[in-house]
Structure formats: C-alpha cells, structure tokens
Structure P
Amino acid sequence: MNRGFESNFGEALEQMIDIKTALGFSESTYLFRARQFDRFCKESYPQATELTEPLVLSWIRPSGTENAARAIHARAAFARTFADYLQCPAAN
C-alpha cells in the first residue's frame, strides 16, 4: 500500500506499518506519527538515509504551539519503534 511517504525513509515506514498491521495493530496507531516524521525528514533532513541521534532529537523537539510533554513522549515512542524496526533483519 502506498501511503504517500516522500522522504528517504518512506519505504521503511511503509514496511514497518505493513508489519505492524499484519501483527494485528491498527494502522492509525502509527500512520499519523509516520507521516509527521516523513514530512519532517523531507523538509529538514532531505539527504538523510540513516536514523541518527541529531535527527531524532531535532524531530522530538516540540513546536511552540504543542503540549511539550505529550509531543516529546509520542514522538520518542514512535522513534523507538521505528529504530527497533530498522534494526530487525526484515528491514535490511
């Protein structure tokens, strides 16, 4: 399924969501944050092909209009899930 991801992480984001939904998780659990992350990477790190600490720390930093604690927690949880996926043999 093509969810419209445009960053260099797009294929991996697609695959992670496909695996999560195959395991019984709801696509909506991951799709909003995946799109948010993809958009951020496309705009702020267009050449990135690896998940790095500076990229993740920059992404989890909330904007001025967001609830800081909620945004940080949700983005960090997604980043951990995505990093775990990238480390699994199926992702490589």
Structure Q
Amino acid sequence: MRIGVVRLTLRLHEPTSLKEKRHILQSLIARLRRKFNASIAEIDRLDDWKSAVLGAAIVCNDGRVNNALLGKLVEAVGHFQDITVEDYEIEIL
C-alpha cells in the first residue's frame, strides 16, 4: 500500500471575505473529491482570504499510479477559475 500526499499553495483572485473564500474552496474540494476519490482539507492560512493551503491524500497499490493521480489533481486545480497554484509538493509514503 502506497500513500500519496500533496500540499498545494493557492492564490485566490476572487474573494473579498473569508465567507467567499470558504464557498470557493468548498466547491473546489467537492469537485476534486468526486473526480479523484481523494481526502482533501484546508490545512493552513485559514484566516487569509486571498490564499489557501490544501492537503490531499490518495491511497493506492502502486506509487507511480499514485504520483500520476496527484499530478492530475494539481493540474485540475490549475484549471479552476480564479485560482492559481503558487506551489505544490508531492510525497509518496
């Protein structure tokens, strides 16, 4: 069993309040969970309404497959409107 973890640092362009940020992130997280069957949560910068740090984990039998799925997850976040991926870090455990 291999566990793949990704830490995404995001820049949000649209929100003007924490409430709007939460709405955008909830929508993003729900889509990613459905598409990739991943566990995802906001893990840092909780009070900053222009940026966020998300953590995602996927359990798989093969580390290469896990790495590919996490790469596709990062790419999918990059296509989400009004969100820029500033940095990401993938680790396979």
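Out of P, Q, which structure matches -12500 when helix-only ellipticity at 222 nm (-39500 (n - 2.57) for each DSSP H run of 4 or more, over all residues; to 500) is calculated?
Q
Comparing distance in nm of label points 7 Å out along Cα→Cβ at positions 45 and 77 across P, Q, which is largest?
Numbers: P: 2.1; Q: 1.0.
Comparing P, Q, the top value of distance in nm of label points 7 Å out along Cα→Cβ at positions 45 and 77 belongs to P.
Name the one structure among P, Q that distance in nm of label points 7 Å out along Cα→Cβ at positions 37 and 61 of 1.9 was derived from.
P
For distance in nm of label points 7 Å out along Cα→Cβ at positions 5 and 53, which structure out of P, Q has the highest calculated value? Show your work: numbers first, answer last.
Values: P: 2.4; Q: 1.2.
Between P, Q, the highest calculated value is found for P.
Work out which structure the value 49 belongs to, where relative contact order in percent (Cα under 8 Å, 6 or more apart) was derived from one of P, Q. Intermediate results must be reported in sequence, preceding the final value.
Values: P: 30; Q: 49.
Going label by label, the one that fits is Q.
Values in this text are rule-based calculations from the coordinates and carry no lab data. The shown structure was predicted, so the numbers you read here are calculated from the model rather than taken from an experiment. Cβ atoms are built from the backbone, for glycine too; each structure is taken alone.
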